[in-house]
Structure formats: C-alpha cells, structure tokens
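Student: Multiple structures follow.
A short reminder: the numbers here are calculations on the coordinates, not readings from a lab. Note that the coordinates shown come from a computational prediction; the quantities given were computed from them, not determined experimentally. Cβ atoms are built from the backbone, for glycine too; each structure is taken alone.
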Structure I
Amino acid sequence: MSNLKTKELSKLGYTNDKARSLVITIVSKHFKHHTKSEIITLLTNLKNKPEDYVNDEIVGKIAETFMDKIEKCNFQTHQLLQETSRLKIYGGKEIDASAKKQMSIAMSLPVCVQGALMPDAHTGYGLPIGGVLATHNAVIPYAVGVDIGCRMALSIFDENEKFINRNTFQLKQALRNYTHFGMDGALEFKQEHAVLDHSMFQETAFLQRLHAKAVRQIGTSGGGNHFVEFGEIELKENNSLNIPSGKYLALLSHSGSRGLGANIAQHYTKIAMDTCKLPNEAKSLAWLDLNTEAGQEYWLSMNLAGDYAKACHDRIHINLSKALGLKPMATVENHHNFAWKETLQNGQDVVVHRKGATPAHKGEMGIIPGSMTTAAYLVSGKGINDALNSASHGAGRAMSRQKAKENMTNSTMKKMLSDAGVTLIGGSVEENPLAYKDIEAVINAQKELVEIEGKFLPKIVRMNKD
C-alpha cells in the first residue's frame, strides 16, 4: 500500500480523510498480496458502484463513504394515495386483520395498479404472505420476499403404495443421504448444473461474490417450512398431464434460492429504502423503478435467483430418482415469491408480485401444499383476472413459529404423525400441523381460481431439525 500515495487516492476520487484512512487501513491488512493495478481497479469500482460493495464484510465501510452522496442526490419522497386501487380478497374470514391492513397500505402506493389477497394470507414483512400486487414499471423487493423464487416441484413415478411399503427403509435413507437442510453446510458430493455457469453471475460485482456460496449450496434446502417428501398422489380422470387416473408414487419438494436469494433481497431492499422514501407505515414497500440501473440490476438478480431455485429442485429430484432407480413420468413446478411482467385484461403492462402466491393463468399447473400430515393439491389455473391469475401457495400459517412452539409438545406431534401414517425425519414443533390453516378450507375458498387435478398425501417427510 506504500506505493499508492494520498495524491493518487485523490485522483481516484478518494478526496475525504475518512475514505483515505479506511483505504490505507483495509488495503494494507487484506490486500497486501495484490498488485497496485488490482488495487486501483478495485478502488475505482468501489467509487463508481458503491452499492455493489456496501454489504461486503471487508470493503463495505469504504463503500459506505460514497453511498451518502448517492442517497442525497437520488432519493425521492412519495406520499400514499387516499383513493386506493382495486383489491379482491378470497377467504377473508380466515385472514387476520394485520395482514389485511398490510395489504391496504400496499394498495395505497402510487405505483399500485391492482391487488388480490389469497385465502392462505397472513402477516409478513412489507407485503403480507399471500399478497399479489400489480405495479406500474416498479418492482418492490419486499413484495417479492427474502427467499426469492421459493418453489414447489412434484415428480410422479409409475409406482404405487406397494413400492413405498416395500422400500420404506431405502426411501428414508435416500432422503437422509441426498438432501441437506438449514443455513449452513452442503451436500457431501459435488453437484453440477448449468445455472452455475450462467453469464448473469458475471453481470455485477455483487453477484460475482455470491457465486461461491451458490456453488456450495446447490441441491440443498432451507429451514422453516421447506421440505422434501415421498407420498402418494391420486390423479383425477382427464387430468392435464394425460396420465391415467389412479394412485402413484410421488416426490414433492419445497425450497428456494438459499443464500443467493437472501443476499440479493437484503442488498436491493436497502437500496430501495434509501432511494424511495415512504411514510413510516409503508417504508418496507419501497420500490425500484425499472428504468433505473438499480431496478434493472435487481430484476436480473431476481431472475437468476429464480433459475437457481429451480436448479436446486432439479438436483434434489435427479439425486433421489437416481438413488432409487426411478424415472419420473411427469414433473410439475411453480415459483412463488417472485415478480413477473404481465399484461392485464385491459391491455396495461404491469409487474405482478406474488409473495406466497401460485401463478394460476388459465391451464397453468401448480402445487398447493398443506402441512406435514395433510394433503397437497395438484391444480390448474382458471385465469381469473380479479385474482391477477393467482392462487394460494399453501395452507398458510395459523400460528407464528413462537406460538406454535409454545402450544405443541414433541410427544403430541409424534402422536399426530403416527395417526396420519407419516414418518418425519428432522422437523420441529414450529412446523406442526396445527400451526397451519385447514388446507381443505383454503382450497374451498379458491374454487373459482383453480381446478383440482390431483391430491397428494405425504408418507415420509424430511425437514430441517431446528
């Protein structure tokens, strides 16, 4: 660092004493083996695009010295509208008042065009879980959610309950050996997928830094309500998959974009909240204009996280199928926690955020799960405009995780699992069946939104143990 003088730092744009002091300290400690040219390139990038580095553990403090200038120049203050946009609520009697209040605040955003609340809705951060929001040329990171591209995937095999009964031990071992849950760690064997070579990882310095984490975590699942399970699906006659009606072995998984999506959400939520100032009750609904660089970067990053979430499910299903000598007849998948560019019935182009909601355009297939002991439903959408072509993404929580913990014992949960004929590997009382709304009531509340094509009953469930 002795080769880089104060005068040179000033030429690079490091004109205040605090920035120069930080550079000297941090570079001498962490970059002593880097060439002068490499350091100049890094410092130039830091100054020009500090938002890409502000969450970096090593150089984040340097980036912060430039963020203040950006915020002062670019932020805008917005007021909420008195007259709100059109909102349709499904299953409203079972939706808590705080979720409805959150949705009503979202409907008063100046960029809001239309909204819908699904019957599994409950309170979340920013937009409620189960909220669907159409906006004009704007994307709201907290209306997408932290677990970007969280996803369901279902594989159906030409086997039945007899296969499960004969191979229970092998199914359990496969789930133990070929899945991994929780914040840390990874699978013990290397995973390959085309998404890891995607050029989008090179589009921003921020995404470049997340690549190693993405490589490490691919094929794994998060904590909370994420799961991988074997069960039996009963398909109805004349189903959209063109598979004869009857009962089949199926593999169902629920997981998202892991640390990649969480880091993207955190990074761009901060940028949105720093540049889009809203009244206190709406501040977490700050948006990014899609015409801005930050908006375009988020959109690109969100789509990469969605592709990565799909890749994780791809690997889970490939690994388990291969381990058990199975080949799927059909696979159905769908995102939630995502935003799509769509056109409304009146021809208006909008961004549709589905935070915990399943896309349900006419004929579009999706999966709506219940709990560890209750049914999941294979559905096809009816394309209802009032619902913004959406349906629920599950049963929805009836209790917070803390309340579920306080109101359920391990022994009581084991009895419930036994009565339902379900084997649980891992799992916790926070995810016990009573923590969720009645899936039958939730499905009944959205009959006009989806057609039921099949009913899945879990048999062997793998979840995070904490």
Structure II
Amino acid sequence: MEDSIRISDFKEKRVHLIGIGGSSMSGLAEMLVDQGYTVSGSDRDEGYLIPHVREKGCRVMIGHQAENVHGADLIVYSAAIPTSNPERKEAARLHIPSIERAELLGQLMEGFPKAVGVCGAHGKTTVTSMISQILLENHMDPSIHIGGRLDAIGGSTRVGHSGIFIAEACEFNRSFLKMHPTVAVVLNIDADHLDCYSDIDEIEETFGQYLKKIPENGVAIGNGDDPRVRRQIEKLCCRKVFFGDSETNHWTLSHLNEDERGYSSFDLIHDGVTTAHVRMGVPGSFNRLNGLAAIAASVELGVDPQSAAETLSHFVGAHRRFELTDIIDGVEIFHDYGHNPVEMRNAISIARKRCRGRLWAVMQPHTFSRVRTLFKQYLTCTEEADFTLVTDICAAREPDPGDLNSGMIVEGMIRNGLRARWTPSFDETEEFLRSNWKEGDLVITMGCGDINLLNEQIHQHEMNLKKEGK
C-alpha cells in the first residue's frame, strides 16, 4: 500500500507524524509545513525538539492515544514505532493511509538532479552539516534534512530552490534503501543497530544494496581507509571517489598538525596536488576525516576546495555534538550525542585534550539491544576519563527485558580498572557531580536519548541558585 501513496497528493491536508520529536521526524515536520501541509504529531514525552516543531505551527500531543489520529488524512511513522502502537492501530482501523518516515524522505528527494545521501555508522549529522554550510556559504541554495539542529540553517531542515537536496541516509531498519541518491557519501561501516542486523557482514551487504541505487552517471564518495567501504564501492559502475589519511585515496592530506586541544590543520591533497590549507573548526581526528568527506562531496557539487576549506575553519558543529552547555564553579559542561562505544570513545578523546583538571564522563546507554550486543565495548570506552557515571539505560523503543541494567555495566567497568558509579536518575547524577567536581574539571554527558535534559537541569538549578543569591 505504501508504494502507491504519494505525499504530493496530500497538499493542504493534515499529515500526522507518530514520533514527531525524533531527530529526523521533527525535521520532516518542519519541511512539510514549509511546503504547505497541515502537520500534527505525537510523541512519548516532551523531547528537546518538540518546542521547535510547535514554533513552526505543528499541533503536538504528548502520549500515544488512538484519538490523536482522528481527522488525519495521512499518517507518517518512524521505524521505531511498532504496529502495536495505538495510533497506528487506530489508523489501520479507520483505513487512514500510512507511510514510513524513510519513504517520505525518499519521495521528498525525488526529482532532484543532485540527491546527496550521507551514510555511515558514525558522523552522518556532522558531515551533512558541514556540506550544508559549505553549500550555503557558496550560494548553492540547497534543500537540507539533518538529524540535528544547525545554526547555519536555523534548525534541521531547509527548503531550497536549486537542484540539490542533501540528507542523512540512516541504515537503521534499512531505512536508506528507500532513498534514491545520485551522490552517496559513505563515512564508515561499523557494528551498530544489531537489533536489525544479524552481524557486521549483513550490515556491509545492506550498505552495498544502498550504493547500488546510485545511477551510472552518479558518484560514490567513500572512506577508502575503511576496507568494507572500499570493497562495496569498488563493485559499482558509477564514478568512485575515495578520501582518507592514506595516499591511496583521491582526497588526502599532508603536513598534519594537531594542537593541544585536538584541532587539526593540514594541506589538502587531491590526486597528488595541494589544493588548499585546512584548519578545522571542530576538534578530533575523526572530524578531520569528516572534513575530508565534506570537501570531497562539496567539490562534486561545484564548490572549489579553497572555499570549502574556509567554511570548515569556522564550522563549529551541530547542536548536541560536543556542545558546551555551561561553565559552573569553573567546570566546563559539555553534551555529545554519541550513543555507542565508538562515538563515546571519540567524544572522550576530545574532552581529554581540552580538560585541565579531572574528566567526568556521564553515560546514558541507549536501548537494551545495543547494550547487550556491544556490552564489552561499553566497559572500556570511557577509560580516558577519570571517573564515569552511568545513568539508567534509555529504553527508547524497547521494553525492559528484566535481565540487563546499568549496574552490570558499572560492575564490568570496575573489573576493567575504571572508576565508575551507577547514578540511576538525573537528580542523583547531578548531586554526585556537584558534590565532587572542582574548578578546572570537565563534565561530558553522552547519549542520544534524553540525557541532554540533565545539562538543562543543571543549568536551570544554577540559575535558580543565582537568583537566591547562593
């Protein structure tokens, strides 16, 4: 049924999004409003993106109730919403047409001569944001859909008037197979979403299926130092462009310098020729690779390398990507969206270089299935921190299986020599931090659930204390 549903048939009608507070769904809601649709939605709780979609004129209901879909002409649901959801069940009973989020995004991108899909286990939002800002600063007028908020576009979406549409292409639930890229950027292939895939080999195979959707006159841009990425791209008939640290890539670097806080500068090399000097505005070796990917893609879209490099020098990242949220008692407090061990380890590596005192890592594990499949990696991913606090697992779309909790993670961390503590709630976590931090320390909260609300809670409590004169 979904294949016969076209979003264009519902212009000026009411589209209801189940899970509207998600990073992608909230952006789609804003994009639909900009294109003339009436939009409503619902979500499990009052997430940090809900106020933004309300500001755009969307009616949002908190809690999933059958009556929320009454009067809707079309239902859009995210892959995390099961068929047992009361709103999906009611929509089916009332025969309201429904499509999945990825199908909607794929339809919105159709017809663009340059449809750019950025995929990979890590870095999608950052690279999509980098490319978007480069294109905007070079007057390319793209349409954009990002799984985060970027100040350069005032949100997570932008409706442009050129032939370019750039979006994240997510492998969760094989969603990116609904997209039809003419330009695909592949950052890495790694083990994640193992609730959807049996193993890393199946993940790689699915990335291969996505890449096969590129037309022969399109281009695949990939991390040539990732053997799985290179193997899948080499199979294609379209043009192939590789980036990475090694000289076997089309886009690489030389004369690399990294300062004491992790900010890289280097000469940009294209097919053996120096084309620009790059000074990254965001720290970390992984962001250096992200920058190479963004430059390679931007050049394919018509930007010269020097202009792309200039944008990267003042690109400061999307929100919830190593974002400074407060300085309290001389303690810097950051938040990062990293939610699997690789991403958390990367965030900690940046924080370690910046920190002048003790480093406090605050982890909110995300989904029981991810914790179960990557359990061993969680036990050491914060080893560069001086102390790790672990909150309760954010269940998100999953029921509690009853045999897995954060205390087990902490026990494993301690066995591996880490100083760690289980602080189940945000209140307990904040109390422990405030009782123990000292001037010069750095706190980083990490996770893609609602752990960012801990940062907001700490900020609000600090404001209240100042008002009380304490």
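Student: Looking at structures I, II, which one was distance in nm of label points 7 Å out along Cα→Cβ at positions 20 and 412 calculated from, given that it came out as 6.6?
Tutor: Matching structure: I.
Student: Something else about it: Which one of I, II has mean count of other Cβ atoms within 10 Å over residues 60-67, as calculated from the coordinates, equal to 15.0?
Tutor: This value belongs to structure II.
Student: Still on this structure, please answer the following. Out of I, II, which has the highest value for FRET efficiency 1/(1 + (r/R0)^6) of positions 76 and 268 (r between Cβ atoms, R0 = 25 Å, to 0.05)? Each step should come with its number before you reach the end.
Tutor: On the way: I: 0.95; II: 0.05.
Sorting by FRET efficiency 1/(1 + (r/R0)^6) of positions 76 and 268 (r between Cβ atoms, R0 = 25 Å, to 0.05) in descending order puts I first.
Student: Which structure, out of I, II, was FRET efficiency 1/(1 + (r/R0)^6) of positions 236 and 372 (r between Cβ atoms, R0 = 35 Å, to 0.05) derived from, given a value of 0.90?
Tutor: Numbers: I: 0.90; II: 0.50.
It must be structure I, since only it matches.
Student: As an exercise: P(r) over Cα pairs in 10 Å bins from 0, in percent, calculated from one structure in I, II, equals 4, 20, 29, 28, 15, 3, 0. Which structure is it? It would help to have the intermediate numbers written out before the result.
Tutor: Details: I: 4, 19, 27, 25, 14, 8, 2, 0; II: 4, 20, 29, 28, 15, 3, 0.
Derived from the structure labelled II.
Student: For relative contact order in percent (Cα under 8 Å, 6 or more apart), the calculated result is 10, so let me know which of I, II that is. Before the final figure, lay out the partial values.
Tutor: Numbers: I: 19; II: 10.
The value was obtained from structure II.
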